[in-house]
1. Consider the structures P, Q: one of them gives -7000 for helix-only ellipticity at 222 nm (-39500 (n - 2.57) for each DSSP H run of 4 or more, over all residues; to 500) as calculated from the coordinates. Say which.
2. Name the one structure among P, Q that mean count of other Cβ atoms within 10 Å over residues 83-90 of 15.2 was derived from.
3. Hey, FRET efficiency 1/(1 + (r/R0)^6) of positions 75 and 123 (r between Cβ atoms, R0 = 25 Å, to 0.05) derived from one of P, Q reads 0.75; which structure?
4. Determine which structure produced the value 2.4 for distance in nm of label points 7 Å out along Cα→Cβ at positions 155 and 203, calculated from the coordinates; the candidates are P, Q.
5. Which structure, out of P, Q, was percent of Cα pairs over 12 Å apart, for residues 67-130 alone calculated from, if the result is 75?
Structure P
């Protein structure tokens, strides 16, 4: 029974991350981010996916659909090591499948599948931006999900937080804050796009871990 429940959780995470990449990156590819309308639409698309998935699979897996979120939950003792590994694998597979379907539907050349790029800002600034954005996003998730009274609005709050970090982050890196979201499109595109991928895997994990430890410290101080 326990193994069956775990499989359902992993499947939910696969589906959630699949939808995130397909729709979030899909909107970025279809509209582009070089106009105010496309920029805003892309930010809203990622946020709205989180809202939809939170109320769809949230009661099954918690709707992490992001290894940085899962790492924060693991650090906060809210999931086992086995589930953490299972979640991360499912998330990376879901993101890759989502990018693969998007490539089939729209082609690899249109918007490069919404990949994250270091571009002219250099890896140092890109790394810092991703750490900060992920820290804010994950800290919001931990805070809103730690209060039972906010459970009914948690999905909306988290979705708006993701929209917020995209509104700033798209300008710098395209906004990752999610190693799986960056991995899927980059792997499908391949080639030179894999060179800077490590930034968008490591930086969000660092940001997520910092958020977890920061909330732990703040919560412990508050309880004393």
Structure Q
């Protein structure tokens, strides 16, 4: 994905290991390509990527609180302004697409699945796959925030604790072009998924809250 706007450029730098400076700044840019606006936190640096005025952002932040952009008062005010609900707070991790075949035997998933339904709210061009030998196990990729490649996966309860989550997260790296960044968003409380994506080689780079527009029918 060629970076064409400031948010895409920033994420491209982050995926290459170049994090923004920990200077306490809050960058404000227009909503990037894709369905979602967002607030992204890096170490000592925040990004508000939404169609809002920078003065409005400054007026709604506490200058003495470096983490104010990720706290409920600001997020709720932004949700009200955008007329969109705030999504969950997620840890954001990134890895790199890999050439070759996935380590799992994957088959296209054509039927409805709760994970797939959720993915369509936030992403476009979604491709979903089931594990041939464990049909309820699902991995998907699609274009999400700032048109970046994102992945999500689902491990059935009976198959948890066996390394399948790590294998699915790893398989996702084979479903995007080699060398392209692939991003994962995980709830901080979902320790099992967080361990899985870390074991699959994804690196934590920040956290985010997204504000998704309703998909166009």
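1. Values: P: -25000; Q: -7000.
Traced to structure Q.
2. Q
3. Q
4. It traces back to Q.
5. Matching structure: P.
Every number here is computed from the coordinates shown, using simple stated rules; none is lab data. Computed from a prediction, not measured in an experiment: that's the story for all the values here. Cβ atoms are built from the backbone, for glycine too; each structure is taken alone.
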